[in-house]
Structure I
Amino acid sequence: MPIIFAKGAAFYRDFGMGRSRGTLPFQIAGNVKQGGLVELAFGVTLRELIYDYGDGTASGRPARAVQAGGPLGTYLPESQWDIPLDHEEYAKVGAVVGHGGLVIHDDTSNLAELAQYAMHFCALESWGKCTPCRIGSTRGEEVIAKIREGDTSVKQITLLRELCDTMVSGALCAMGGMTPFPVMSALDHFPEDFGLPRTPAQKAA
């Protein structure tokens with residue numbers, strides 16, 4: 001606000017990139033040495049936020065994944081940490097900037113466990129009006145539990161993906177519609193945590 005009052009709206013508008021203009025308060029949390037709130041122009045990268053502002057992980061171990069956009073945001077692997085934090089650029093890789101919330105995880109994290117928690121979180125928070133959210137989240141938690149217990153059959157993986165598609169397409173609000181984001185990003189980028197082999201495309205990413 002002081003910048004806008006001192007130099008005008010046009011000056012502030014020149015912060016950022018593309019259609020994402022101005023600044024956003026980023027909340028850096030999770031396994032990070034220096035967590036907190038930092039207001040920066042759109043276009044900063046996760047790598048800069050993790051290391052220049054967060055000073056790396058609190059555990060001292062390598063960072064592995066960052067959940068961007070809040071509790072229903074996607075998990076981004078290191079190969080995507082240099083994408084500018086911009087709504088359009090993130091949309092290209094199926095991610096969301098959201099409200100700027102970032103949760104950092106080191107290499108001891110289990111993304112299948114975190115995906116299961118996303119479904120559990122939705123089941124707890126759902127207000128129950130629509131079936132995709134109310135029932136889908138409960139079934140999703142059960143399916144991921146079966147996968148984590150060793151049933152990595154095509155049937156279970158297909159069921160999880162179809163369930164997520166149903167929630168995205170059929171839920172009446174963002175709670176059910178976005179819960180699959182962390183689940184599918186975890187499955188796509190960290191298949192080994194689900195007991196699955198990496199595809200050639202995943203190995204190259």
Structure II
Amino acid sequence: MKENKKAHWEKVYKTQSAQQVSWTQPIPQTSLDFIHAFNLPKNAKIIDIGGGDSKLVDYLLQEGFTNITVLDISAAALIKAKKRLGKKSKAVNWIISDIIDFQPEDHYDLWHDRATFHFLTQEKQIDQYLAIAHGAINNYMIISTFSENGPEKCSGLPVKQYSEMQLKNQLNKHFEKIRCINEDHLTPFHTTQSFLFCSFKKQQADS
């Protein structure tokens with residue numbers, strides 16, 4: 001099953017351009033707005049989960065952030081991002097891994113995930129993700145999923161839709177919600193997809 005999932009995403013990134021996939025954003029403005037709200041220092045450790053060939057890393061580098069990691073299941077996706085960035089790509093830590101197999105060797109001040117979490121449709125997968133995130137995060141998390149009004153599938157795969165309350169309830173064991181917004185993402189095909197963006201802060205361990 002895992003091999004099938006990896007093969008699926010390798011095929012997507014090898015055969016389709018950025019203008020042929022629904023999640024493409026010329027400017028990841030909402031993610032940037034959420035990140036700016038944290039007032040992180042430029043040496044903050046930031047990881048982009050399922051970053052693929054997203055341009056978020058481009059803008060973070062442009063803003064002077066110096067400790068960025070991009071994780072994706074697809075090697076082809078990361079190759080595209082590296083080619084786009086050229087020499088700047090050497091300043092980024094690139095990790096090829098399925099998120100539920102990820103074994104972090106570091107702790108992150110910010111965990112950013114736009115549209116990976118909603119591909120986890122089984123409780124076991126969700127629990128694995130949250131256990132990994134809890135262990136790896138020092139401070140903040142941003143998660144974006146399809147909202148209640150979003151698609152039921154993406155790239156031919158089933159997804160899990162979330163309301164603000166449902167997402168909060170999934171994370172409330174270890175993370176406290178800061179804020180959530182709904183956003184209609186305009187795809188390259190000029191259709192809209194309803195997303196839920198939420199930020200969280202890791203709760204302090206019980207004494």
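Computed from the coordinates by the stated procedures, all read-outs in this text should not be read as laboratory data. Here the structure is a predicted model, which is why all the values come from computation and not from measurement. Cβ atoms are built from the backbone, for glycine too; each structure is taken alone.
As an exercise: distance in nm of label points 7 Å out along Cα→Cβ at positions 60 and 132, calculated from one structure in I, II, equals 1.6. Which structure is it?
Going label by label, the one that fits is II.
Figure out for me which of the structures I, II the number 2.0 belongs to, where distance in nm of label points 7 Å out along Cα→Cβ at positions 52 and 92 was derived from the coordinates. Derived from the structure labelled I.
Once mean projected area of the Cα convex hull in nm² is calculated for every structure in I, II, which label goes with the largest value? Checked I, II; max of mean projected area of the Cα convex hull in nm² sits with I.
Out of I, II, choose the structure whose coordinates give helix-only ellipticity at 222 nm (-39500 (n - 2.57) for each DSSP H run of 4 or more, over all residues; to 500) equal to -12500 when calculated. Value -12500 for helix-only ellipticity at 222 nm (-39500 (n - 2.57) for each DSSP H run of 4 or more, over all residues; to 500) corresponds to I out of I, II. With distance in nm of label points 7 Å out along Cα→Cβ at positions 148 and 180 computed over the structures I, II, the top value is the one for I, the highest of the group.
Have a look at I, II and say which one yields 1.4 for distance in nm of label points 7 Å out along Cα→Cβ at positions 28 and 76, as calculated.
Label of the originating structure: I.
Looking across I, II, the calculation of FRET efficiency 1/(1 + (r/R0)^6) of positions 12 and 44 (r between Cβ atoms, R0 = 35 Å, to 0.05) that yields 0.70 traces back to II.
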